[in-house]
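Chemist: The next part holds the structures, each set out as structure tokens.
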Structure P
Amino acid sequence: MSDSPEYVPPKVWTWDKESGGQFASINRPIAGPTHEKDLPVGKHPLQLYSLATPNGVKVTAMLEELLAAGHNGAEYDAWLIKIGDGDQFGSGFVQANPNSKIPALIDHSGPKPVRVFESGAILLYLADKFGAFMPTSAAERAECLSWLFWQMGSAPYLGGGFGHFYAYAPSKMEYPINRFAMEVKRQLDVLDRRLAESRYIAGDEYTIADIAIFPWYGGLVNGWIYSAAEFLAVHEYEHVRRWADAIGARPAVQRGRMVNRTFGELSSQLHERHDAGDFEAKTQDKLAVK
């Protein structure tokens, strides 16, 4: 099971820009901005700077769910951050998120702008702000938060672990793919056992736990990320698939998946979202014929 030739770590690690695989051009071992660039600000109090990766979809789905539930204060502008071009290293974005990762949210509704970064923190901030998609009883809230933080701790094994070595690494390596595939299947089994006894992740009600977990694990079983559904035999997880089908059918989630999307069918791509009417008028297929 060993890879050949065997890698011997150096005494002191140094940065090799040529060895990082598909994302070598944007991965680096230092923080901070690489160039000056202010962030645009639209007409709504909530300004989102993102891309339709699973972490980005969490927030756009949440905002669309809030609007569908009648929370008009959740209207937002969604600006596209092209991480392949290094937009996340612009000075304005780094000020919004010193970790230089999407998504980042700035709330201008109060006397002073509030920045929120990390997708789980944004979901919790919005749930508290609007009193929605978060249980109010202590026990149910604890259950919801436990699953929210489960996702934040587990998804790096799926994304940076399995996803990187299976889909993006410069070459296929048996040990890391096997190691992370095993962990991802264990996580799917955790979810499947939970969903065998519960309609939604945190109980009988749809919450931010579902909104957080769906883009990653729902996306995986639906074949939307890494094209690994067959490899991981996701058909084995019938309760996860039942749940993923139900969440994926929600109109707000479908809209959320379109926002800041730059891949897939042109009709599914809404690069920027500034108004609800943009879903009908400004998808890439509509813009292409103008």
Structure Q
Amino acid sequence: MSASFIAVANLKGGVGKSTTTLMLADGMSYYFGANVLVVDFDPQANSSQMMLSERGVQMAFDQDKGVNQLMDQFAGGRPPNLADLILPNAVSLVELRKDEDRDDRRGWISTLPAHPSLRFTEMEVEERLYSSGMKPSQLASRLRDHLAEALEPVESLYDLILIDTPPYLSPLARSALMLADYFVTPTLADPVSIWGTKQFSDWISANVCTDIAAKNYVVVTRFKNTKYGRAAEQELREIYLADRKFGPTIPESVQVLQAMDRADVDSYNTMRGKYGSLRNDVKRLSESFAAFLATSNGAKMPELIRS
């Protein structure tokens, strides 16, 4: 599996972007042995907190790790040095840790985490450069170039680079969209979310990726298997985004919230213990996404390494 840049994005908030990011990271590393880097561009830092715990997010920030420091390098005109900013261990699964302990690593997760102060770092950068006459589109392009330069020396270490984006189009968010090879769009099956997802898709097509249909993978999250829910999902699949690749629906479940709650930075759980009855949903999601990438790349479907 060659390295792919994937933006997990939707302008509609509350649709499960961070949860989908983590399920893909866990599933692709566990079932397919992928080395995954999760880049958190959302100042809410939800995916970072899910991977590292609240204490871990603060520890990373105190150790000058993460996106905040990448932005500081950019604002100071310094060459990007991403290797020093990545946390190489964001793994919460016992099975991956045991493989590592046996010197038989098969799949791993690292992260470039966010911190809630990122919202202020972004504002400071924007105010400084806008006051000098730079336009928002120029800032987004420069950030894209900075990120690409930062990732180039470490890109070969990973199979997948998942970028969790915020639900708005800040220059940092737009830089991630411009950098992405593929776009994962989580959405709910309700009229408001469907409308927002369609608007976002149209914007991406007009401003970032004209062939979005071939590069877009849609995941219906928090799905309620009711007559209303099924009708809304059918409308999304057959009318609004009929030309897209859809993954399996992820059911609404308390288990999702429990799975995403890491007790502490040193806590681990088995795949079965973490996801419970949703383990098969994570597997189906991973298999479907791996097939999507293989088809898009013209590559062979990777083999499962765990059942």
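Chemist: helix-only ellipticity at 222 nm (-39500 (n - 2.57) for each DSSP H run of 4 or more, over all residues; to 500) computed as -15000: which structure among P, Q?
Modeler: Q
Chemist: With relative contact order in percent (Cα under 8 Å, 6 or more apart) as the yardstick, tell me which of P, Q scores highest.
Modeler: Q
Chemist: Comparing volume of the Cα convex hull per residue in Å³, for residues 236-275 alone across P, Q, which is largest?
Modeler: Q
Chemist: Determine which structure produced the value 13.6 for mean count of other Cβ atoms within 10 Å over residues 68-75, calculated from the coordinates; the candidates are P, Q.
Modeler: Among P, Q, the structure yielding 13.6 for mean count of other Cβ atoms within 10 Å over residues 68-75 is P.
Chemist: Continuing with the same structure: For distance in nm of label points 7 Å out along Cα→Cβ at positions 156 and 244, which of the structures P, Q scores highest?
Modeler: Q
Chemist: Out of P, Q, which one gives 1.00 for FRET efficiency 1/(1 + (r/R0)^6) of positions 148 and 188 (r between Cβ atoms, R0 = 35 Å, to 0.05) as computed from the coordinates? Don't skip to the answer; put the middle values down first.
Modeler: Details: P: 1.00; Q: 0.60.
It was calculated from structure P.
Every read-out reported here was derived from the displayed coordinates using simple, explicitly stated rules and does not represent laboratory data. If you're wondering where the values come from, they're calculated on a predicted model, not measured in any experiment. Cβ atoms are built from the backbone, for glycine too; each structure is taken alone.
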